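Just below sit the structures, each encoded as structure tokens.
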Structure I
Amino acid sequence: MSDYEQPVTYDTKAMQTRVDRFISQFEEGYFSPEVMMLRFTEELGELAREVNHLYGPKKKKASEEANTVEDELGDVLFVLLSFANSLDIDAAKAFDRAMTKIETRDKDRFTKKKE
């Protein structure tokens, strides 16, 4: 949790609704899938830059703006939910299908913790 935020709990539907309320106030509405993919890629690049700065060998220059992984993850989440909304995809259902697949396919992939 960042220093400037109080704890907030959202379910995925509420997050998608909040994003939709924000986007719906503009004439342009949602971007096309191609543009959404570009925006998603841009945000992933910004997240990668923060991770590389904090944990990798390439530190930011003094002239570069300070940022956090948390803020960049928030930006990625916003674009991801915008992308889902633009294609009328329920992110919770998509997540559940992905987790079910991963929990089944990868159940013995890694060493389990001893109880």
Structure II
Amino acid sequence: MFHILNLFCALSFIGYGVSCLTAAHMVREFKRFELPNYRKLTGILQLLGAVGLLIGFRFPIIGALAAGGLALQMLIGFGVRLKIRDPFLHGIPALVYLLINAWLCAQFLEQLAK
């Protein structure tokens, strides 16, 4: 389960990161979020986090840092959705990724403790 979720998250964040950097709809979304200046940074951090998850297969400390950072980003993303008063259902993906990445972080840390 760990390997599947880690790979799933890495691929998801690669897609989201590339989208943040290249897609016109993401330019509009970040304006709607009232965070247009953070779109590129968000995309870069998503890509770095995804690469960190993949590197985590070999170096768990990198995976733990990446998963923790992505979990934090998802917490902030959920908070932004609440702040702009999006329907709660729109924030559920961020919550799910938050929980998955928090769990991945714990799993990476558990590997380090062995």
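When helix-only ellipticity at 222 nm (-39500 (n - 2.57) for each DSSP H run of 4 or more, over all residues; to 500) is computed for each of I, II, the one that comes out at -29000 is II.
For the structures shown (I, II), relative contact order in percent (Cα under 8 Å, 6 or more apart) is largest in I. Here FRET efficiency 1/(1 + (r/R0)^6) of positions 27 and 99 (r between Cβ atoms, R0 = 35 Å, to 0.05) is compared for structures I, II. The highest value is that of II. Please state which of the structures I, II yields 1.03 when Rg/Rh (Cα atoms, Kirkwood Rh) is computed from it. Only one of I, II returns 1.03 for Rg/Rh (Cα atoms, Kirkwood Rh), namely I. For mean count of other Cβ atoms within 10 Å over residues 11-18, the calculated result is 17.8, so let me know which of I, II that is. Only structure II yields this read-out.
Each value in this text was obtained by applying a stated rule to the coordinates, not by laboratory testing. What you see is a predicted model, and the numbers here were worked out from it, not measured in a lab. Cβ atoms are built from the backbone, for glycine too; each structure is taken alone.
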